[in-house]
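Just so it is clear, none of the values below were taken in a lab; they were calculated from the coordinates. Not measured: the values here are computed from a predicted model. Cβ atoms are built from the backbone, for glycine too; each structure is taken alone.
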Structure I
Amino acid sequence: METEKLHNGVEMPILGYGVYQVTPEECERCVADALSVGYRSIDTAQAYFNEQQVGDAICKSGIAREEIFLTTKVWITNAGEERAARSIDESLRKLQTDYVDLLLIHQPFGDYYGTWRAMEATYKAGKARAIGVSNFYPDRFIDLAEHVEIKPMVNQVETHVFNQQRKAQEIMERYGTRIMSWGPFAEGRNNLFTNPVLVGIGKKYGKSSAQVALRYLIQRDVIVIPKSTHIERMRQNMEVFDFALADDDMAAIAALDGGKSLFFSHYDPEFVNYLLTFKAD
């Protein structure tokens, strides 16, 4: 598995398995399947309500803990130094581990500076090997990065062929921060799986449009965490390291970039209010 080196030297797999919208009832089985076909990076969050099941699957897998890169995220309702610290310990209890490999602030709202201080303390205590943020637009990202002791190592943001985040990635790189994609398939929006550009390029390499979409991001050094509840698709999502897109194919896919979210805006007051009232516990 290819890796990306974070600015503290930690190596993170460039491809992992995400469990957003995987129900608690099926999560343990899905993570077990993902591990069985070779995934060694698992991404969860307090707000996904499945940390316990992720921990169960890892514990039952027989795979050494140090071989798995485990990510979780602190939700808004746990923001603030003391509350975040307590929630991190609770996440570790549910995940049944002494540490996570990557700990993220899930959303740029609430007292996220207090949360960051708690995460810095968690990092220094060895309970997180790396810390970062998620869903931080460039303005909030720069503000945080300029005013904290430890710069974010990762920023997980919506990134796919229709919203490629090239300018945001450039800004992150100034601070040594790696970009990580959520929604690398855009959840199928804009007919990604039947897009003629992706399908046509896929035919050249004997690959699917989904595999081409993942390969494009990987060649741009974007960490990806595709999600599927089907083991065969999990396997297919792993089969993206045996080919490389040519420059003209990369350019054709770059032209698909619409430069805006297909999901939501943090500048939408109603959406922000929804986030602030969503309870993760």
Structure II
Amino acid sequence: MNILKAVNLRKVYGQGETKVIALDDVNLEVEKGEFTAIVGTSGSGKSTMLHIIGGLDNPTSGQVIVDGQGETEVRALDGINLEVEKGEFVAIVGTSGSGKSTLLHIIGGLDNPTSGQVIVDGQNLSHMTDEELTIFRRRNIGFVFQQYNLVPMLNVWENIVLPVKLDGKKIEKGYVNEIIDTLGIRTKLENLPSALSGGQQQRVAIARALAAKPAILLADEPTGNLDSKTSQDVLGLLKVTSKRFHQTIVMITHNEEIAQMADRILQIEDGKIVSDSGLV
């Protein structure tokens, strides 16, 4: 007897050039009493799949049937209110399934809230068409993910300036070079990503996110694939760039030690903010 059935699950984040297909036509049946493990590399879609099976996220298409029933209502986020000041470095911490990734995706315009609104740099994301939102994200929101997402056939310099070129803007070489020097990757500009360590690749990803001068930089577990020392180094550089370039950063992490490097820490549980170090 099937206790779980997933039918033609598909999950898509973003639009146009930023479109990411997290799940693509996934079908799964699990028998009652069965112990099933889902394995895959970072970014393969396994966490997205688990969140959808558990009702913590909604599929773009397809359905999940648990114990013969359609999905019961699960509030991934519940009455969240958040304000972030320009130049602030905010860390959002919480266990898996707490809602922190959902919150970051909605802030970044990668997913839509069931209700409520997100305003970034004075612009209401819910009032935008898909095309307008794609352009706004590219120009105003920088993303840093734990899997780096560098283009393998482009060298470091080409990866860093890619978002600026895609937007048809002139590259501000002085500003980009200052970022490169701050992150300590000057000697790696001609290298392909395959020739870099994980820490170096993440530095390139940070430089790429900063190059377009986004209103806000969103970092999703940016040290998730790094060892402890490299994690501290990368987070230290994030903090330096936040101060030097007056860059607003919102980072999610499950690591409370890493979170201590931020200016402000929010803790989220069951879709609600339960503590905020910025509130006195």
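Before moving on, here are some points about what is shown:
- Winner on mean projected area of the Cα convex hull in nm², for residues 3-98 alone once structures I, II are ranked, highest first: II
- For the set I, II, ranking by relative contact order in percent (Cα under 8 Å, 6 or more apart) places II highest.
- Structure responsible for 3.2, with distance in nm of label points 7 Å out along Cα→Cβ at positions 35 and 243 calculated and labels I, II on offer: I
- Given -9000 for helix-only ellipticity at 222 nm (-39500 (n - 2.57) for each DSSP H run of 4 or more, over all residues; to 500), calculated: source structure among I, II: II
- Source structure of the calculated read-out (percent of Cα pairs over 33 Å apart, 23) within I, II: II.
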